[in-house]
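As C-alpha cells, here come the structures.
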Structure P
Amino acid sequence: MSAIAAIILGAAAKVGAPIIKSIFEKHVGGVAGTLAGTVIDVIAEKAGVAPDELPTIPAGKIEAAVAEAEAEAPETIALWSQGLAGQFALLQAEQAEGFWPSAWRWGWMYLLAFLWVCAFLFFPIAKAFGLRLDPIDTSTLITLTGWFISLYMGGHTIKEIGRQAVEAVKTWKRPV
C-alpha cells in the first residue's frame with residue numbers, strides 16, 4: 001500500500017489535488033477499509049485498473065485519475081462519513097439492549113467454536129491417548145451452526161447460499 005500511496009501523493013501534488021493529498025497525509029495506514037483505502041479504490045476505478053495495478057500504469061493516467069477523484073472527493077468523504085455514522089448508530093443500538101439481550105450472540109459463537117474444536121481436535125487427541133470419549137455428532141454441529149447463522153444474520157446468509165446453489169444448478173448442462 002505504501003508504494004501506491006506514494007504514487008498517488010506524487011500525482012496529487014503534481015495536479016494540484018489538495019483534498020486527496022490531505023487524505024493520504026492523514027489517513028494512510030494498514031487498514032484497507034480506511035478513507036485512504038476508499039480513495040485508492042476510486043482512483044483505480046477512474047484509471048480503469050485494479051488497485052494493485054496502479055504502480056504499473058503510466059504517470060499521466062494516474063494524474064488524470066487523481067484529478068477526477070479530487071473533483072469527487074467531497075462526495076466520497078461524505079459517503080465514508082455516513083458509513084461511519086451508521087456503524088456507530090448500530091453500536092449504540094446494540095449497547096442500549098443491555099448485556100443479556102445481546103449476550104446470546106457471542107455466547108453462541110464461543111460455544112460453537114468450542115464444540116467444533118472439541119470435535120476435530122481435542123477429542124481425537126484424547127482418543128489417541130486412550131481416553132474414551134463419545135464423539136460429537138458433526139451433523140448436529142452443522143445443524144446448530146446453520147440455525148445460529150440464520151438467526152444471527154437474519155437469514156440473509158442462508159438465502160444467499162440458497163440463491164447461489166440455485167444459480168449453480170441452473171448452469172449445469174444435462175448430457176444429451
Structure Q
Amino acid sequence: MGINILWDLQAPQGIELPVIRMIAMILGKDPVLVRYPFLIDGYDRNRDQHDAQQILNRMQDTLTRRYDIDGPLLLVTSCDLYTNGCNFVFGLARPVCGVGIVSTARLGNDYYGRVPDDTDLIDRTAKEGAHEIGHLLGLEHCENPECVMFRPKTLDELDRKKKTLCPACREALASLDRR
C-alpha cells in the first residue's frame with residue numbers, strides 16, 4: 001500500500017517533485033505521483049471558494065472506487081478551500097476513506113501581498129501535504145507547534161512548523177506501521 005499524490009492540472013506546475021521528495025523525507029515513506037482525470041467540483045459562487053468536503057466526496061466516489069487506488073490519496077489543488085465553520089482551510093483529510101486534499105491558494109506569498117517565492121510555496125505545500133497524509137496514516141493533531149502534525153490556523157503558524165514529526169508523532173507513526 002503506497003501513498004498516492006494527485007496533482008491538479010491547475011495547481012502550480014514544476015514543484016511536484018520537490019514537494020513529493022520533501023513529504024517522503026518528513027514521513028519516511030515514498031509517495032508516488034499518480035495521474036487520473038478528475039473534475040474539481042464544490043464551487044460556491046457566493047464565497048468564491050470550493051467546499052473541501054464535496055471534493056473529498058468526489059475523490060472517494062470517483063477515484064478510489066473507479067480506479068481502485070490502493071493506499072492513501074492526496075489531491076493537491078490551487079482551488080481556495082473552505083469547510084463548514086471555517087473561513088478557509090489549507091487542507092483536509094478523511095482518514096476513514098483514505099482521501100485528503102491540500103490547497104496551494106493561500107500557501108503562496110503573493111496571496112498575502114508578499115514577494116512570490118517558490119521555495120516558500122514548496123516548503124508550505126510539503127508540510128501541509130505531510131500533515132494531511134499523516135492523518136490518512138492514522139496520526140492525530142499534535143500540540144507541539146513545531147511538529148508537522150500541529151494544526152496551523154495562520155500562515156505564520158504553518159511557517160513555524162519544522163519539516164519533521166516530533167518524537168511522539170514519529171513513535172506513533174512507527175507503531176501504526178507495526179500493526
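Just so it is clear, none of the values below were taken in a lab; they were calculated from the coordinates. Being a predicted model, the structure only gives us computed values, none of them experimental. Cβ atoms are built from the backbone, for glycine too; each structure is taken alone.
Descriptive notes on the structure:
- Entry that produces 15 once relative contact order in percent (Cα under 8 Å, 6 or more apart) is calculated, selected from P, Q: P
- Source structure of the calculated read-out (helix-only ellipticity at 222 nm (-39500 (n - 2.57) for each DSSP H run of 4 or more, over all residues; to 500), -25000) within P, Q: P.
- Test item: Rg and Dmax of the Cα atoms in Å calculated as 15.1, 46, pick one of P, Q: Q
- At a computed 2.8 (distance in nm of label points 7 Å out along Cα→Cβ at positions 57 and 81), which of P, Q: P
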